[in-house]
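Bear in mind that the values in this text are calculations on the coordinates, not laboratory data. Quantities reported herein were computed from a predicted structural model and do not represent experimental measurements. Cβ atoms are built from the backbone, for glycine too; each structure is taken alone.
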Structure 1
């Protein structure tokens, strides 16, 4: 998982980074000693699986406010608060609308750190409604993956066909595929389909529950069929 550390103490950031890099669940660690830089990074499209957020900052913005903004920008990111002032923040930490996963006190206990990361990993494994963050005309749009029927590459754009309509963005098809969770299959070089939405697979096309038809390339037919059968096997 990708982890962000947000704290105004460089000493604490370095110590936590070393602890986290020794945990097998962690793939990367990015540190931020400035909350505005962290939020600017998220606004630019960067998203994290878990964010360790210091609450008390010597700034006009608190960690509670930053976590609330993070929830709007990247709803899949889990927040674990880290503070040395438990009594000061304990009663207010749960009032903001955030994707709160844990609460740690300084100095951080290594076993509790690992337990919180495992909790995030378990929640991700059973998350039935993840979302992707798409950039359109300078704005970020949250699209829940269960609402996506299929994705199409057309005229240098990617068209995300959802139950609510079409979201058109400038992005590489392979980048979109990497954003999507298991349950999506690339059935054609120009099409990605949500296997939850499939009604029937034929030799050259897929019929979706919406009535839409998605082409299947000859080269991708066997792979698509096998992926769909494996997907359906896990559903029952």
Structure 2
């Protein structure tokens, strides 16, 4: 991804910043491609996992605990900044989103690229299921179940999801049980375009995670490729 969005004329490793990096999943992929990677997240617990994983994998990735609305980093400017897994939607309010996007723009090189994905309003409004159950086999022969219960707040354009995860062994007995809740905003393309423009960024949009050119209501995630205006 990093090589493709930076352009064919980019030579050598990129300086790449991964916002809301969590446990480092994307940061590690970029580092293994040979890029110089910094990951930022506000959660010290997630960053602790990320640093331990980087050490175990022998990867030189810098992880910094910061709120992306107050981003202030050394080591820049960056050729590419990413904010993936719909993370921008956790900020919810327009002012907070513009603040984070503006900070990201300040950390980009003049020809740099900001890449973010977001929940696509037409798909959420038409296809969100009140209850969804997914299951995956585990290496031990059991099954991992994820139950998600969804409530939409159309006034705030947010999707509240309560997750319940059950790890069952091969006999059906529970090995572990987790619950967590998420509130994430969904956007139309034009809403996101306006927010990016308010932060001084010019943007094009493509469907994320599927081979399609049409931004229709079957596209749950949209990717924005933004550059300093």
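Quick look at the values:
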quantity	calculated
Which of 1, 2 leads on distance in nm of label points 7 Å out along Cα→Cβ at positions 141 and 173, largest value	1
At a computed 65 (percent of Cα pairs over 17 Å apart, for residues 101-204 alone), which of 1, 2	2
When Kirkwood radius over Cα pairs in Å is computed for each of 1, 2, the largest belongs to	1
Among 1, 2, structure where helix-only ellipticity at 222 nm (-39500 (n - 2.57) for each DSSP H run of 4 or more, over all residues; to 500) as derived comes to -9500	1
Test item: FRET efficiency 1/(1 + (r/R0)^6) of positions 53 and 165 (r between Cβ atoms, R0 = 35 Å, to 0.05) calculated as 0.55, pick one of 1, 2	1
Label whose coordinates, when relative contact order in percent (Cα under 8 Å, 6 or more apart) is calculated, return 11 (choices 1, 2)	1
